[in-house]
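Structures given as structure tokens follow.
Each reported figure results from applying straightforward, stated rules to the coordinates on display, with no laboratory input. Everything quoted here is computed from the prediction, not taken from an experiment. Cβ atoms are built from the backbone, for glycine too; each structure is taken alone.
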Structure 1
Amino acid sequence: MKLEGIHHITAITGDAPGNVDFYTRVLGLRLVKKTVNQDDPSVYHLFYADEQGDPGSDITFFEYPGARRGRHGAGMIHTVVWRVASAEALDFWEERLAREGVAADRADQALRFEDPEGIGHELRVADVPDEPLVAEHPEIPAALALQGFEGVVAYSRDPERSRSLLEGALEFEQRGERRWEARGDRRGGWIEYEEPPAESGIQGAGTVHHVAWASSKEEHERWRERAIAGGAQPTPVVERFYFKSIYFREPSGVLFEIATIGPGFTADEPLEQLGEPLSLPPAVEHLRERIEPVLTPLPNPRADWAVR
């Protein structure tokens, strides 16, 4: 059994319109699902990914309108690392971000910046066999676009505490002093730990809520058993309609999810229309008349495209 790298990464925003603009217009991702937090249906759950909505490229946000900015601290992911194909891609993004007024630092085949609410991002030239996961965008050539997740960087006071669960139960392999990778037959992704700041973290806008690792549907229950055997306390399997999930905190404090690959975002709308209507899973569809009036109005980010 091997996890197929990162399935998705979920964060918090206090500004859904600004969030949509940055992740679709600026970063070139596709809004592939506009739905609600199934544990709190009064708020959005927005999903951005490649053109097909594939696991491995999927960054998602809960919107709590006007939420106060959070602060990264121990037990929290602070940087999302994306793959790009070449140094030319880094040149392109350095120029594009500068035109958007986004400060970026370039070093060691990587480009680092923050989104408008403070989530760290890094674009890194990655030499891996994984299929590039690319979204269409009229201003971003496919060869220069983001290609899916490479890894995440979290703060930990003692990464060695996480070793037993990562290596023993979850079959991660150590790739450096503080980095562990989950690599399956098709994809891989890693988590790396850094020394935390002195101040404690505060969950809020501009912070990452959790990272999800990808499992086949057939092996999902067995991963829950493995997590328990490794000393974690996973939730029961939770039906999310687009995938099934279990959740637990690993010893450094980072919230992990293991999510199934499929059934996917076309379960309730065609590929061509992903992200355009408000999609509500069957468990909350009966609340539509109550939900829609309280959600922040959002434009279709592709409505003005001359060519899809």
Structure 2
Amino acid sequence: MPEPVVRAGVIGVGALGRHHARVWADLPDARLVGVHDVDAARAAEIAARHGCRAYPDAGSLLEEADAVSVAVPTVSHHAVARLALERGRDVLLEKPITATLAEADDLVAFAAQRGLVLQAGHIERFNPATSVLLEAGRGARFVEVHRLGSFSARSLDVDVVLDLMIHDLDIVLALDRSEPVQIEAVGVPVLTSRFDIANARLRFASGLIANLTASRVSLEKVRKFRVFAPRTYVSVDFTAREALVYRLEADEAGRPRIATEKRAAPDEEPLRRQIVAFAEAVRKRSTPVVSAADGRRALALAHAILGRMAEV
């Protein structure tokens, strides 16, 4: 039997949400029923572009949709996602999952109680290069991460740790399931009153050391993640969606050699992969690839880092 069509909506069609609408409108096993945004003109523009309806409020959209992407500012994540869950709708919630841990706990518990799908929108998990990283980087002992971007008015309601670094915190936590036992961090407000550049050095119970730098005041865009494991080195460029894996092996004569593997998938859009995975979880009533609990764990680590930065 054919898969049931997911009737989808998007709440918040700004810089990120408009791309959610584009992908939903293009999926063959889904139908974009409508969008909502506090900017009615913007919602009307996106709706006209994709042949759907612009709803005057989130509640009326939720009456028609089975599932929604929520891409509103972080401070509104909890209120909008909670409304959708209360209406019995499955939710793909942009990162960070919420502004506070109490809000995240509430959503995680409520979704579980109602048996609803709540997927955290950590899009980098759906970058093709990330799959290589998580597989080849098992047993990692050291991780070095740089995520740098130029200044933008988007997401200035949160610090750079919640804006950019949280992508990589989620990946580190997926790579090493142990808990962080030591955190050193420093942050600097450069162009805003919040931290615009940050560095964190994390030690995990497994022994892994992770050194992460995030900046939204860089002259160049860098999205690189390097993993050092016994006999293995993995270098990932998230922008190019490319992974290089170097392994120490033995040749036919037993002599050591470096084997190199390159995997690239520049045409596989992470956002599309993320929404396809969410739609599948909605249809199958299964746990999403990036669960709400995953989003909560990344948020907890981000707040711990911010706490250390505030002490400096």
- Item | Structure from which 45 was derived, percent of Cα pairs over 21 Å apart, for residues 194-257 alone, options 1, 2 | 2
- Message: If distance in nm of label points 7 Å out along Cα→Cβ at positions 74 and 274 is calculated from each of 1, 2, which structure is the one that comes out at 3.9?
- Response: 1
- Item | Answer label among 1, 2 for the case where mean count of other Cβ atoms within 10 Å over residues 50-57, calculated from the coordinates, equals 22.8 | 1
- Message: To test your reading of the models, identify which of 1, 2 gives 35 for percent of Cα pairs over 28 Å apart when calculated.
- Response: 1
- Task: Looking at distance in nm of label points 7 Å out along Cα→Cβ at positions 114 and 218, point out which structure of 1, 2 has the largest value.
- Result: 1
- Query: Out of 1, 2, which one gives 26 for relative contact order in percent (Cα under 8 Å, 6 or more apart) as computed from the coordinates?
  - Reply: 1
- Message: Of the structures labelled 1, 2, one was used to calculate helix-only ellipticity at 222 nm (-39500 (n - 2.57) for each DSSP H run of 4 or more, over all residues; to 500), giving -10000. Name it.
- Response: 2
